[in-house]
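Since every read-out is calculated from the coordinates, none of them should be taken as a lab result. Just so you know, these numbers come straight off a predicted model, no measurement behind them. Cβ atoms are built from the backbone, for glycine too; each structure is taken alone.
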Structure I
Amino acid sequence: MTAEMTDQKTDIRSLSRDELTDEMTRLGQPAYRGGQIFQWLHGKLASSFDEMSNLPLSLRERLKQEYELRPLRAAEVKVSALDGTRKYLFALSDGNVIESVLMKYKYGNSVCISSQVGCRMGCRFCASTIGGRVRDLSPAEMLDQIYQIQKSTGERVSHVVIMGSGEPLDNYENLLRFIRLLTDENGFRLSQRNITVSTCGLVPQMLRLADEGLPVTLALSLHASSDEARKKLMPVANRYRLQEVLGACHTYFEKTGRRVSFEYSLVKGVNDSLAEASALAALLKDQHGHVNLIPVNPIRERDFRQPERKTVEAFKNCLEKNGIHVTIRREMGRDIHGACGQLRRSYMEEKE
């Protein structure tokens, strides 16, 4: 059993339906109780055992003794006056805090969640990594970001992006369990096609994910068109060359049929020239993917700035002329510290 353990109690929300059935058998309960509990946790989004009204009181008391069920607590919620984006700062049971973001689109509600407390990847433009990685999140802690947001808004979450604090593929086993729990037909029932997993380019894990048979979208944080330029922004580029990373992207497409999304943060005077755009087009010409251009969200610890709008448009036009599918990502939540790690960092500084 790979579920997270705290105080010797099993993290019940991280257990699969089959594992819950086995647990009920171990406790001398009818096997069907496992399915009932799974539905309470992942279908009805119960935050306590007391809510599970179709279970005998004696079983509910036994569950409290045997298992852990600790919902996340919203320590802070900020709502954008510009576009209705909601930024959640969730407190974990051990005192750490993580961020999640709800973004409302015409096609539905999308939630961006964290996969780790902090991050050890060291990308220069990201606030999440400034304090390093503290620990991985359990599947339950990843799930409950979505569950708590859906409960707080009363609106269905239709898309999930694992692109908040942390490198999802650096927390591989918990990520995989999270995806399978979230998409179980007996629980939350999210389509696997509506899940996007972000990575800065951990090649072995990318190749491993390609073999899992999950039709999730892979999003690569690219941000440069050459190894040398990428090394200045992303330390991971010192370990995996672009040729290896893009080879893994190509393999992912071949094995899953899913188009890879290439994330490209535009930083003024760093990677926003037309020469860079031409080089990027040449780099991606054989990839079956889509480029997301992201004008960098400035953080005060770095001196990176956004390019002017005309520079962004010229970059986009150059890619399109070279046959690359590209969109400029709409900025969401700019007035509420919308970028990864910003709200958590300001909260920690205030506490200190």
Structure II
Amino acid sequence: MDIKSLSLDELKLEVAKLGEKPYRAKQLYEWMHIKLARGYDEMTNLPKSLREKLAANYEYISLKEVTVQTSRLDGTKKFLFELSDGNLVESVWMQYHHGNAVCISSQVGCRMGCRFCASTLDGLERNLTPSEMLDQIYAISRSIGERVSNIVVMGTGEPLDNYSNLLQFIDMITDENGLNISQRNITVSTCGIVENMKRLADEKLQITLALSLHGSTQAKRQELMPIARKYDIDEVIDACRYYFDKTGRRVTFEYSLVGGVNDTDEDAENLCSLVGGLNCHVNLIPVNPIKERDFVESERKHVLNFQKKLEKRHINATIRREMGRDIDGACGQLRRRHSTATESVQEI
């Protein structure tokens, strides 16, 4: 059993099974989720006999840091972690004036197939457990020696394709007995799995939902995102309205601008018609090109023009600050490059 994925109440039951006193569960939980211990040996106020029982009965997830890249442009750090089964995941640490933000992965690989994203090129390997999502944050907190205040579940993987583990992760990272990060400081991204968007809305959490839109019409969205073949764009926007109605939380639309594909005046007008009247924020993202695709970044003048057209229609729109461009900043690039290099060495 993966002990770090257990809630405090679940942990109390397990500690009781071991014949230990209830207060030991609180101590153990604190070591894992506040003191960020890397293993049972660090839990110095637990009896050695208990630590031995824990080691014999419960897996303890602690990610291994493989490499860290630091941007010379803005100090952004990209971490590559190895999981216990040898798989690799990426996480990014970004420093803003309002605090430290970490972007974490929710899956090893991704099966959504978005054409501009490196994460999906090798498909989906498996879901991450709650502990593997948590430990990305814990490992980075230990590495930088500072508290993380904002979390974005927008790295490799589709979070709503790993729904139950995502919910357990959110419950634990916001738990007052752990790091106690505010739900309002958590953003979860989705490419638009409609039924799970509605399930998430019904949870009535105070997290921000970010929809990867990337196209202003059904045809354009299908060109870039295979998921659009299953969910019509109007159906996805309706799910966003449902999310706002249930939670009162403004929805964010992520819109990657691809030169000559979805950055025209017509695209901007269509986007205004699509999301106009919805309490939302549009995050314009100049696409980060990957060598496996021939997509190019929109010219700066087109990005600014796109933003201007949205604002003219009273739609809140910002251009995402580009961070980590010199360190494989986009999702999946570092993991893929490291895996490809390893395979090349093995073949020699």
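Computing FRET efficiency 1/(1 + (r/R0)^6) of positions 203 and 259 (r between Cβ atoms, R0 = 25 Å, to 0.05) across structures I, II gives 0.05 for structure II.
For mean count of other Cβ atoms within 10 Å over residues 27-34, the calculated result is 14.5, so let me know which of I, II that is. Source structure for this number: I.
For the set I, II, ranking by distance in nm of label points 7 Å out along Cα→Cβ at positions 75 and 123 places II highest. To which of I, II does the computed value 137 (volume of the Cα convex hull per residue in Å³) belong? This figure was derived from I.
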